[in-house]
Structure 1
Amino acid sequence: MEIKKNDIIDLEIGNCTLDGSGVGRYDSLAVFVPHTARGDRIKAHILKVKKNCAFAKIEEILTPSPDRTECPCPVYLKCGGCSFGHIKYETETAIKENHVRECFRRIAGAEPETEPVIAAEKIYRYRNKAQFPVEINGEEIKTGFYASHSHRVIDCPGCLLQPEEFEGIINIIRGHILKFSITSYDETSGRGLLRHIYLRKGTKSGEIMVCLVINGDSFPGEEELCARLSGKFPEIKSIVININKDKTNVILGKKCRTIYGDGYISDYLCSLKFRISPLSFYQVNRDQAERLYEKAAEYAGLTGNETLLDLYCGTGTIGLTMAHRVKKLIGVEIIGQAVKDAELNAKENGIKNARFICADAAEAARTLKDEGISPDVIILDPPRKGCSAELINTVSQMAPDRIVYVSCDPATLARDCKIFAGLGYRAVKAAPADLFPRTGHVETVCCLYHQKKDFISVPYEPKDDGYMNLLK
């Protein structure tokens, strides 16, 4: 029977996508329904019908799935950030693990040994970073997140995924906005001052950074705001103004001005101390990042004699945690401030066998190849879009024994593994890691070996350099 918009149909949900939408079949037509779980029996209100699928919303839950749970967030249905807020965590991790397997099978045409997902011990309050868009209409202030597939701000100053202190900091800034009649940035006109409130916290150190992203050079009442924030929250070690005057949806501009503290905070990861600046990449879930890096080190199979090349190194976190197990570490990153932080991180941790290069990953790999540097192991940790074909070709021509690929998107990972396979590198093992519980994101670490080489696994052992005592 053909269905059309506004029809109400009975539907049983048989599967769930990574964005938290359930999928049911109606006369062989796939119907996607947000906020449903496998095993739900519902009445579905059809919103849109296409040739091969339809989209609907819940009209009524007739029989709830045993996988369902209550989401404690009051704006969960509006925000769209927590795709799995309505599903039990063990079901969420099973969905993510299956998604990784399916990406390899469908996209790469490969079935590497996939280990059980590295599940998180904390599913709330695990984030160490938040970027709140701001919308101000007179005395009404919204600071929160964009609704799904829009730039409409949903007010949520107290997200349950973030540290509790963030809500109090946001409330002080909201009061400051009202006192000084500060305007918010308008994407259409390009006018207005405050774009985003950007907060970071060192999970182990407890240090907090406040960064205001503005469409201008100065922020009204800077000294007063610093006094109020630092007086209420002594753990705030740095307050920074980030200047972004570009008409863009990119959050951060390239220029920062410190108005309180040193312009950075520090945190501890895998027994090392890391400096974190506003523009530096640092994993959002520090505890799960440790477990991910331990798995990456295991896959790297290091013995102490290798040259390790860490592409897309950021502030050097992955490579530096393995530096004590290699002869030489070379890190590559395109963001200059992150490279400076990586060099400082190496110095502060007494690591003397590391070299960092500020360049595009493909360009740097090509330069190193021309220098005759032949890395034994290459770590890839690219952005969501994955690696370029040029980089994959250059990496393959450098002929490392092993490639450890850390990915935030299983689809682009599988695509790149298929290209690597054509160049002689086979995906041998993969481990999904849940760094973002309740959301539709999953990280994966994958080991690729040259087809003429055998797989080696070496347990990770953190360096005992004194910082381990700080973590206890």
Structure 2
Amino acid sequence: MSLPVLEARLIEHAAANSVPALIVNNEPLSYQQLLDRIHHYSTEFTAAGIVAADPVMLSCGFEVEAIAAFLALLRLNAIAVVNTPNDPRVAQKLTACQPRLHVQWPLETPIKHQDLRASEAGGHPLVQQLRESEHPGFVVFSSGSSGEPKAVLHDACRFTTHLENVKKAKSTIGFLAFDHIAGIDTLLYTLFAGGTLIVPDDRSPQAVCASIEQHQAQVLPVSPSFLKLLLVSPALNNHNLASLEIVTFGSEPPDPTVIDRLAQLMPDTALLQKYGTSEFGAPRSKTRPGDSRWIKLSSDDFATRVIDDVLWVKASGTMLGYLNVTSPEAHDGWFCTGDRVETDGDWLRILGRESDMINVGGEKVFPAEVETVIETLPGVVECAVTGEAHSLLGNVVVATVRLDDSLVAEALSAPELKQRVRRHCRGQLPRYAIPVKVQTTTKNLTTARGKRLRK
């Protein structure tokens, strides 16, 4: 494997034979068994004709065979392209990364019997750069919640540099998806440290809490949207979660009322906000005591600066670039995140993407702040806020809400619902941030990654 530290760690953990590497479908897999599966897939990919810098798309969830195949591709210096199964945009993503193979689980035939794509792959300059470095790579796609998903290419050696010294072996719930940068980071962190990744049957509060209780999980990385569901779910009271030491949450600004309530219900569990992107992962962070909206990012290989209220970062694990769109220009190694922030000394408050910001008559409105307020209205399950062009103000705020059965049963007319929402927002939001239009939907407004759909 071209990640020699990870190879050595897996062998070391296998020799110790203390805890499983994975628990999937309630079935444990030892570190030695994982090494055996990695060797199996290395042989299969080699027999199929895969060589260094060849992209291979894996359409899969967090399952044993897919994880082993991912690690086998890294061993071969190839490029693992991770994608969710049954993705409606798979054709678009195949065009973006031009893989030699597209492997989908469950496998219908052994990998070695599958045909390589006829077209030459790996011609992208960034792939050539990876080939010349003799490093393995992986590709994740951005959520595409506000446009085309970007194919983000990482040098796997560079990305894992920050993991080489981790030693805290924890049992961690594999909640974040395999095709998500945070999911990959969770997997690699757990394996480097010698912990156990526990994959629940599904991502419902019931299944997650059952897995925590059954396997005595210590770490739960989730999205703030899941924490809202957890707070109102009976699963929180029906399961013993005393083993939980840390709950991390990221991908969107948190709702302080939700975090404060969970802190009261789980006083012995640390609640930690994380910040990261598909382009550089998530560095170590601290959450401000008493106000979960504020975060401090600190690491030996990660630095931040704020220019015109926008966050810039410099990280050793920053991506090589995008395969399907123009990569952002680096400025002495600094990458612009596009996230607007407030600062208080070293503390940062992430307001949201600059591209999501709504300009209402010269005033700046960040959708997440409006969504947080509206979602405290009884009967509102989810909310997504966008801007709509206006002849005088430039834009006005529009809220799309998904209601629960209690509010649906009231059969409110559109004007009545709008009035209720606006009344709820008064006193909590400035006048220009209060929605002038309120519409309903029965569809989910949050993706499986915890990203808000604002289209």
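Identify the structure, out of 1, 2, from whose coordinates mean count of other Cβ atoms within 10 Å over residues 126-133 was calculated to give 21.2. Structure 1 accounts for this read-out.
Structures 1, 2 were shown, and log10 I(q)/I(0) by the Debye sum over Cα atoms at q = 0.14, 0.15, 0.29, 0.32 Å⁻¹, for residues 390-437 alone at -0.37, -0.42, -1.27, -1.44 was computed from 1. Distance in nm of label points 7 Å out along Cα→Cβ at positions 198 and 310 computed as 4.3: which structure among 1, 2? So the calculation was done on 2. Which one of 1, 2 has mean count of other Cβ atoms within 10 Å over residues 86-93, as calculated from the coordinates, equal to 13.8? It must be structure 2, since only it matches.
Just so you know, all these numbers are worked out from the coordinates, no wet-lab data involved. Quantities reported herein were computed from a predicted structural model and do not represent experimental measurements. Cβ atoms are built from the backbone, for glycine too; each structure is taken alone.
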